[in-house]
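Quick heads-up: structures coming right below.
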Structure P
Amino acid sequence: MNYWLFVLPFISAFIGWVTNWIAIKMLFHPRKPRKFLFLTLHGIFPKRQQAFAEKLGKLVSTELLSFDDIKEKISDPGNLDKIMPMIEEHIDHFLRVRLSDQMPVISMFIGDKTINSLKNLFMEELRTLFPQIMTRYADNLQKDLDLEKIVTEKVAGFSSDKLESILMQIMKKEFVFVEVIGGIIGFLIGLLQVVLTLSLSR
């Protein structure tokens, strides 16, 4: 019996692992186009970085961080309720202290009852005005802040090393899994070859 035959599954496993390892490396390398005989080799991510940046920019601006969501969130009356105590405290301080400092004559004719009435009036007006102000602010922000363009330019401007580092941090486990699977499949194929060879040699 040829005992070298039983080494075949391990050789196949090694070949399967190496093949997948090379395939993963070719996602990022070579960073620049390289001529090899009649082929031009270029890592997939470096080659498609601009297209990747544009797709990611569109995804972020339309799906992940849309201005409609931002507008809805900042104009929510519930958010005003959270800051109303601070606003009320500021208005109260203004009417009782700042107004007295700036216009002492007028403050002489304003008592606690008037101050409370003015404060309540201001607070009610703010409740109506706040959602309108924040909605208009979000509209102006959308005109001035092009999220898609910002994300696209940032990602497109990444160095190849940084892009590889980011993607490796995100997908390291998946890449290792692909390498291991390559080894396992290679081993099984080698084992099958051994079984077939032994079966046919009988």
Structure Q
Amino acid sequence: MSSSTSFTLSPWRTVDILVATVVAVAAGVLFVLWGQAYVPLSGALTLVLPGSEALLDGGWLVGGMLVALIVRKPGAAFAGEMIAAVVSVAIGNAWGGAALLLGLAQGLALEAGFAAGRYRRYGWGIVALAGVLAGTVQGTLEVLNWYAGATTAFTTVYIASAAISGVVLAGGFSILVVRGLSRTGVLRTFGHAA
């Protein structure tokens, strides 16, 4: 994946909308599955270092990250994250409607990261920025929602872990998926080289 694209910004096309929706719906299903895996995995991390369970948070940023990296349009990260959140709520996740608020905040934070590259750069630096912003927002909201009154040490570890996860888990995973898809040539219509 190059750090710049060879196309200019253009309005959303039908194919952009369809692919964004399909990827985001699939991510919403994965969000529910990730939520089920989260309980045992987070328990193990908590035993090692309380607050480090947020190292798993990047799994819930993949919807917006993947859609943004594939479609490469303003609003793609936000749309991907919101559609995935709605799907996860409709299926039935462990956090109910709170996932919609988190999806909204995560989508806006991801969008801010990609906007910093003016929707023309999608290299590792921009992906890392989007991931750290979204992870930080996610970790902060989770601490406020579910860990009110937590110690400063726990809060610091939790938010830092969420930020790291936004970069490594959401960003790294999404880059690998997009690179793999690009090699097949299926993403040429989105400006990705094979």
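Bear in mind these aren't lab numbers, they're just calculated from the coordinates by the rules spelled out. This structure is a prediction, so every number in the text was calculated from the model and none was measured. Cβ atoms are built from the backbone, for glycine too; each structure is taken alone.
Largest in mean count of other Cβ atoms within 10 Å over residues 39-46 among the labelled structures P, Q is structure P. Looking at structures P, Q, which one was Cα extents along the principal axes in Å, for residues 79-174 alone calculated from, given that it came out as 40, 35, 20? Structure Q accounts for this read-out.
Using relative contact order in percent (Cα under 8 Å, 6 or more apart) as the calculated read-out, with 28 as its value, let me know the right label among P, Q.
Q
Looking at FRET efficiency 1/(1 + (r/R0)^6) of positions 15 and 103 (r between Cβ atoms, R0 = 41 Å, to 0.05) for structures P, Q, the greatest value goes to Q. Taking mean projected area of the Cα convex hull in nm² as the criterion, the largest value within structures P, Q is that of P. Structures P, Q were shown, and mean count of other Cβ atoms within 10 Å over residues 23-30 at 15.8 was computed from P. Can you tell which of P, Q yields 14.1 when mean count of other Cβ atoms within 10 Å over residues 87-94 is derived from it? It must be structure P, since only it matches. Given a computed value of -24500 for helix-only ellipticity at 222 nm (-39500 (n - 2.57) for each DSSP H run of 4 or more, over all residues; to 500), which structure among P, Q does it belong to? Here the read-out was taken from P. Can you spot which of P, Q the value 13.6 was calculated from, given it is mean count of other Cβ atoms within 10 Å over residues 71-78? Structure P accounts for this read-out.
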